[in-house]
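Derivation of every value follows stated rules applied to the coordinates shown; laboratory data play no part. In this text the structure is predicted, and so the values were computed from the model without any measurement. Cβ atoms are built from the backbone, for glycine too; each structure is taken alone.
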Structure P
Amino acid sequence: MVIYSLPRYQDFEHKIDGKKTHLFILRNRTGMQVAFTDYGARIVSILVPDKAGNLRDVLLGFNSIHDYLQADEQYHGATIGRFANRIAHGSFQLDGEKYTLQQNNGRNSLHGGATGFHTKVWDRRTSFKNKIDFCYISPDGEEGFPGNLKVTVTYELTENNEISIKYLAETDKKTVINLTNHAYFNLDGEGHGDVLDHILHIPADHFLPIDEHQIPIDQPVPVEGTLFDFRSPKRLSTDITKDDEQLRRGNGYDHTLVNNQPFSKIAASAFSPHSGIRLEVLTTEPGIQLYTGNFLSGKDIGKSGRPYPSRSAFCFETQHYPNSPNNPHFPSVVLEPGDRWESETIYRFCIKKEM
């Protein structure tokens, strides 16, 4: 069995574009430990007890800042912005003015562009023992987006084994925004094989079908009678290899499920029968992008010294819908000067005997 431990502080001390990077660790009284870095305002490790009482690191990631900089997959655990997910043709209009973005995913702009928030060294504030704030000011025109955008991401570790993520943003010019965290989870432990045996439960009645460029085709459609029906718990292996046009377009699950749950209710959950660890997600966001790590290449070697191949993790990316700036029927992603963009997501961990 792999014995999981946190990375070392000194292995995250570096300088990027003149700003120093660091490692930060939060702990609670139940034994849960979470590590963060200001590079990308990202989560580095999540150690939680399994059904035997042993700590497992359920988050894919690396042991040093240099590994993050050289990684094949750039988004591990990072805060994603200005716009999470895809914007078709790398462009959108606001009040009749066209804004052109970098096309870094075929003809799409993905996750804020090649130098999105995941590549920035954020300022940080650790005034509370169980909480850390990361702050970043994105200048007007960065990656093509309008407005000087001030963003704060607050992580809090509770005594209930919850990681609360609160987002706050303000702008001085009308803009669009869509923030998320790109945590890759494996509830058996990072580097512990694929996640196809995980059981997922997502009480979403609708999902967004995608075209061949992974852009939503139109309005949400019912999950009834599709492979995207997770309203009753089912293993990822049940349908993921079936011959289905939507799964072919995403190379697996890489789709937005419409969140119909209030913030007080569980919007998505996953369970590992092997470790007994259950992850529950609560969010104020209207959508959850279920991504099954289809494009993980196996080139990255993680914290336990093992590779991260395709489907060795899953993501629950809480967010607004892809391509929202170009679809007036979707929930708005427009932020006006004088308004505040606020969002919260909770990752809650517990032990269960069954789903």
Structure Q
Amino acid sequence: MRVLAAMSGGVDSAVAAARLVDAGHDVVGVHLALSKNPEAYRSGARGCCSLEDSHDARRAADVLGIPFYVWDFAERFAADVVADFVSEYAAGRTPNPCLRCNEKIKFAAVLERGRALGFDAVATGHYARLERDGDRVSLYRAAEPAKDQSYVLGVLDADQLRHSLFPLGGDTAKAGVRAEAAARGLSLAKKPDSHDICFIPTGDTAGFLHSRLGRRAGDVVDLDGQVVGAHSGTHQFTVGQRHGLHLSVPAEDGRPRYVVGVDPAANTVTVGPRTALAVRVIEGIRPTWTESPVDGSWRGLVQVRAHGEALPALVTATDGGLRIALDQPAYGIAPGQAAVAYDGDRVVGACTIAGTAAGW
């Protein structure tokens, strides 16, 4: 099988490519250039896709003895991921750029180009499992729950999964992957994992958004509409946020307050007690299905954060969306995030959270 191995310059994607070579596949490594002006070096565990990362990926490909190319997807990444990120925050929503990158870049643009060039599949270092039964491919959680990345892959459809490979999904410890990299002579065996948002290597999301959306002073209000503070842009806040509020009027009960609403049109941020964050119903839009569309209602598990707990729920397909009724309340769920539905460990599909409600 001809396989296009997406090599980020990290240890996971390098070991994934190595295992495919061992399996006898015809492997070609590709590094994605996602910025017109990449940083020369990454800052510790922050960011990715720097020049340093591309050089690390090339050195790994050389060790493996496979061809290696750099593909320029900077314009598409800027339009489909970065611009989407900024516009979502401007609208008062909280996007997940890693999920959007998987959906629009790694398993859409890259797969599209790869198949046009005659490749059978795209492989990545994601921790998730694929089980194949003829033409049917099912996506499952990784063997190691702490490393599971099925949440950010939940937006992939059946055709994309049929042409995807995740060689690390069965691993039970990251230390084993690093030891394997060292044994193979890959110099990036001790390289730290990347965290935060790749196109904000400083970790200063608020500053990044300020530079693109500007500053617009407004009020922070409580649930009664009383002004309790000020802000310089609603895009600094997300539902569930506790820190960085700088409130001028303390709560009467002395308890912490959290962001419970963001309204860019009124230019206000609403704060309240943690109890005000309780959500029992989620309305989702733009559903995607990993195998085939599911009609009616079914019971399953729903995860609303990349590293959050999957909660039991009744999921109902609606006209163009999903209605998720949680068995127990969840807290701090923000519009714009993704809700991924599971049947046990099997991913069923995903949707974008459009709204929430406290009761039935």
| Suppose you compute distance in nm of label points 7 Å out along Cα→Cβ at positions 6 and 302 for every structure in P, Q: which one lands on 2.7? | Q
| query | Suppose you compute log10 I(q)/I(0) by the Debye sum over Cα atoms at q = 0.07, 0.11 Å⁻¹ for every structure in P, Q: which one lands on -0.33, -0.80? | reply | Q
| message | Say we calculate mean count of other Cβ atoms within 10 Å over residues 238-245 for every structure; which of P, Q gives the highest result? | response | Q
| field | Test item: FRET efficiency 1/(1 + (r/R0)^6) of positions 94 and 294 (r between Cβ atoms, R0 = 30 Å, to 0.05) calculated as 0.70, pick one of P, Q | value | Q
| query | Taking helix-only ellipticity at 222 nm (-39500 (n - 2.57) for each DSSP H run of 4 or more, over all residues; to 500) from the coordinates of each of P, Q, which one would give -1000? | reply | P
| field | With distance in nm of label points 7 Å out along Cα→Cβ at positions 214 and 326 derived as 1.5, matching label from P, Q | value | P
